[in-house]
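Since every read-out is calculated from the coordinates, none of them should be taken as a lab result. Just so we're clear, the structure is a prediction, and the values are computed from it rather than from any experiment. Cβ atoms are built from the backbone, for glycine too; each structure is taken alone.
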Structure I
Amino acid sequence: MARFVLIRRTPLPPAECWERLTAWSRHGDRVPFTRVSVVRGTGRAAGDVVLARTGLGPLRFDDPMELTELVAPGPGRDGRCRLVKRGHPVHGWAELRVRAVGGGSAAVWTEELTVSGPPRAVGPLLDPVLARAGRLVFGRVLDHLLES
């Protein structure tokens, strides 16, 4: 599995930072050829499903992610959202955290993912490339979501 962690500091208060990180449709703004939408529930509760649909011409795939935990930040409490990727070819999980830091917030995006398809012997060789691509793409998403 490829794993990466992104950390961003922002002057935004935790509640606003949280709202921006969980504005699911905005996640697709910086991922090429991808649209993100809530397909089950409101996107604000455990059991809801967020779908990232990526496609260019006839090449398409869906990345359904079930929200397994969603706790907004509050007094003395960090915000935490865990999404489990339940699709094909992308598997794994992502976790978004928001904590108060000074007069603003820190947003932490941790993700572990794997892509099915390559033979098992080749998969681990691709993990560093997949992690680097994840840091690049999702770093852009995170920066976009937190722009003031």
Structure II
Amino acid sequence: MVSKRRQREYIGYRVYNTQRALHKSLEACVAAAGLTPGQWNLLSQLEEHGAMTQKQLAERLRKEQATVTRSIERLVQRGLVVRTPNPQDRRANIVEATPEVSRLLSELEPAVARRNSELAEHISDEDLSVFFDVLDQIDANAARSLEEQ
């Protein structure tokens, strides 16, 4: 007989609740720049990895393409992102951060880094390393379980 677990004992439940708290915390850091955490992440990915198709960006962000398209549209309107037709595939667009993004992310970095330090308070570097390893393994397990379906 399978023992019944309480919801709080499930990995997904705990990670989801923590993710929501982290989202709210990050929201407070990036709101001054008029960004959402999702937009900040999108811009950070473009800054780090360079121009890419909207599909590649959606895959990198692990979000639905329609959701990413809406975020891109808002960022285009603000002059933070440009879309250009993909020369290899006329159905696709290349998304690229404008030079303004580097300045904006640099301005946000101290607040985001400070928040990260606050979140890691009273947690040793060794424990954080183990925590990241465990998260990576859970991520790999979740990906594998999706492939097996």
Practice prompt. Using relative contact order in percent (Cα under 8 Å, 6 or more apart), single out the structure from I, II with the greatest value.
Written response: I
Fill in: Value 12.2, calculated as mean projected area of the Cα convex hull in nm², assigned to which of I, II
II
Fill in: Computed 2.5 for distance in nm of label points 7 Å out along Cα→Cβ at positions 93 and 117 - originating structure among I, II
I
Worksheet item: distance in nm of label points 7 Å out along Cα→Cβ at positions 37 and 101 computed as 3.5: which structure among I, II?
Response: I
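If helix-only ellipticity at 222 nm (-39500 (n - 2.57) for each DSSP H run of 4 or more, over all residues; to 500) is calculated from each of I, II, which structure is the one that comes out at -7000? Mind showing how you got there, number by number?
Numbers: I: -7000; II: -22000.
This value belongs to structure I.
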Worksheet item: Computing Cα Rg over 2.2 N^0.38 Å, for residues 61-108 alone gives 1.25 for which of I, II?
Response: II
Fill in: Top of I, II by distance in nm of label points 7 Å out along Cα→Cβ at positions 13 and 85, largest first
II
